[in-house]
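Once you scroll down, you'll see the structures, which are given as structure tokens.
A short reminder: the numbers here are calculations on the coordinates, not readings from a lab. Predicted, not measured: the structure shown is a model, and the values here were computed from it. Cβ atoms are built from the backbone, for glycine too; each structure is taken alone.
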Structure I
Amino acid sequence: MNWPSVGVVIPTRNRPELVRKSIAAVREQRYPGELKVLLVYDQAEPDDLLAATVGVRVQVLTNSRTAGLAGARNTGILALDTELVAFCDDDDRWQPDKLRRQVAALLADPDAEMATCAIEVEYEGRCTPRLAGRSRVTVDELARSRMAMLHSSSFLIRREALAPDAIGLVAEDAPGSQNEDWDLLLRAARRAPIVHLDEPLVRVLWGRSSHYAYEYATKISSLRWMMQRHPEIGGCKPGAARVYGQLACWSAASGNRSQAWKFSKEAVRANWKEPRTAIALAAMTGAVKVENVLSALHKRGRGI
């Protein structure tokens with residue numbers, strides 16, 4: 001088999017120990033083809049010593065585009081000449097066979113432009129697998145649910161598909177570079193179903209190490225941006241209810257009760273069974289704290 005070259009884009013900011021583990025996991029890949037890493041520093045001083053990593057070429061760059069995760073990813077993409085592009089966050093780790101098996105799955109479908117795999121979530125020392133239960137993912141399924149197991153650290157994309165007249169680059173206008181991964185999935189799935197390898201080949205670290213865990217205002221802005229950008233979400237009642245329920249929860253967590261109430265009503269109109277509405281209402285009354293609900297869900301590998 002003629003294995004294609006793969007470039008791995010790892011954006012990083014102020015997590016030197018974690019990013020070393022991510023690079024080590026890429027270095028340990030049992031992949032027969034050419035492999036290189038582009039380590040992109042965003043709003044942080046680059047560590048050029050990491051370019052000396054043994055076993056895999058590591059190129060150290062500084063984000064030259066919009067500050068944030070999306071701009072950093074695009075800086076890496078545009079510096080690559082490989083046939084495939086893979087993403088990995090600086091606090092996540094790949095299993096040794098991740099790349100080989102995922103590339104094989106993508107190449108088995110000549111019409112596919114993007115592949116993902118399942119994940120396992122690590123939170124407070126506990127690991128929980130998140131599976132999708134399918135081998136293809138459509139735009140309708142992504143409008144109904146974000147499908148958190150399709151994590152950005154599992155993304156594998158044909159580089160030519162990231163051209164402006166195809167899927168395009170990562171959206172740098174996403175507020176706070178949040179939900180830019182869901183946006184990319186939806187844009188890709190409009191063109192062709194996403195190949196999904198339903199095995200947990202990526203370990204994703206959750207917790208306060210995340211730069212975005214409790215930025216509620218940014219979460220709200222990015223979800224509203226998604227609704228405006230992707231009419232498929234609003235056109236799917238369960239999907240719209242899910243987003244409105246999240247908006248209600250984040251509004252309640254930030255202390256904006258009137259906005260939380262407004263979004264709760266929208267969620268009920270779309271789907272009265274939406275469970276996030278109950279969380280938001282409980283948070284508005286002071287019966288629960290959204291942070292406590294998040295912690296309990298994270299222990300099960302889930303979020304709001």
Structure II
Amino acid sequence: MKQIAILVPQNYRLLSIAAILDIFQTVNKFSQKAGQAEPFGIKLIYVPGSGVETAFAAYELRSTDSDFTADLVLIPSFDTDDIGGAVKTNGKLIPWITGQYNAGAEIASVCSGAFLFAATGLLNKKSATTHVDACAAFSAAFPEVQLRPDNTVTEDGRLFTSGGSTSSFHLLLRLVNRYCGKEMAIRVAKVFAIDMDRQSQSYFSTFQPSRNHNDGLVATAQEKIEASYHDTGTIEEMIRDIPSSRRNIVRRFKLVTGITPIEYLQKTRIEAAKKLLLHTGKQMNDIIFNSGYNDPKAFRKIFRKSVGMTPTEYREKFQLR
């Protein structure tokens with residue numbers, strides 16, 4: 001029997017923990033009905049004095065002070081926008097996670113749980129993913145981690161991560177496949193109606209420019225780009241009135257936002273195109289021009305690279321009808 005440890009941190013997202021429990025309990029139920037031993041022993045792990053354990057009194061609980069050793073540790077996502085604060089609040093879990101890994105356990109995180117996972121240092125020089133809209137903040141906080149923002153799931157040795165909330169099911173299916181075989185994974189996928197073939201999460205992303213800084217020069221550059229992105233001019237033309245050298249602007253811009261002005265312009269244009277595709281009936285050529293592009297071939301190439309599908313596929317998948 002594999003021992004599964006599900007962390008119950010403060011600021012946990014209930015849906016995240018519920019999904020993990022549901023998947024592994026379903027596997028146990030299938031095995032039991034087939035007259036086989038349950039493959040998973042499921043424990044919920046909490047820090048003494050945190051108070052979170054009272055919400056899960058019906059489950060088998062273990063504190064971080066116990067001598068429990070897991071085969072697999074699962075870190076759920078957080079239900080807060082202050083992820084940095086949540087990591088600090090749950091700092092006592094970090095040595096416990098590290099200790100379990102050193103004892104041979106596999107570690108997996110769901111969505112924003114990757115921030116707590118990365119805070120252990122175990123993901124340094126390793127591949128990881130997280131919620132697609134949290135990738136910029138993750139990269140800034142943990143530059144040594146090899147972030148794969150497009151990936152639904154990553155696996156690097158005994159370390160696993162998943163993207164946005166529904167991507168947790170793809171991670172859990174991979175783990176079920178790993179421990180119980182493909183037949184069981186397919187059976188669970190059918191019960192939960194999970195599309196096992198989804199490999200990318202990039203088309204769920206929304207470009208949300210960072211304005212949480214005090215650099216006036218960068219803020220001015222952002223405003224100019226956002227005000228004139230639909231023009232087909234170059235980035236140099238858009239920021240030429242800013243009293244600073246191009247080299248200085250680029251350096252400070254990337255330091256503050258995590259991307260260059262050119263990348264910022266491209267993301268702004270693609271986001272504008274996505275909105276036009278979803279909320280208007282404009283023809284494709286009009287959308288291309290109104291987004292600041294004059295070369296349809298170049299637009300489609302950039303769109304597919306950024307979003308993970310063609311403009312037409314994006315419109316068909318998400319447009320309200």
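Comparing FRET efficiency 1/(1 + (r/R0)^6) of positions 19 and 91 (r between Cβ atoms, R0 = 25 Å, to 0.05) across structures I, II, the highest value is found for I.
Given a value of 2.2 for distance in nm of label points 7 Å out along Cα→Cβ at positions 251 and 267, calculated from one of I, II, which structure does it belong to? Considering all the candidates, the number was obtained from II.
When mean count of other Cβ atoms within 10 Å over residues 35-42 is compared over structures I, II, which one is greatest? The maximum falls on structure I.
Please state which of the structures I, II yields 33, 21, 18 when semi-axes √(5λ) of the Cα gyration tensor in Å is computed from it. It traces back to I.
When helix-only ellipticity at 222 nm (-39500 (n - 2.57) for each DSSP H run of 4 or more, over all residues; to 500) is computed across structures I, II, the figure -12000 traces back to I. In terms of relative contact order in percent (Cα under 8 Å, 6 or more apart), which of structures I, II is highest? Comparing I, II, the top value of relative contact order in percent (Cα under 8 Å, 6 or more apart) belongs to I.
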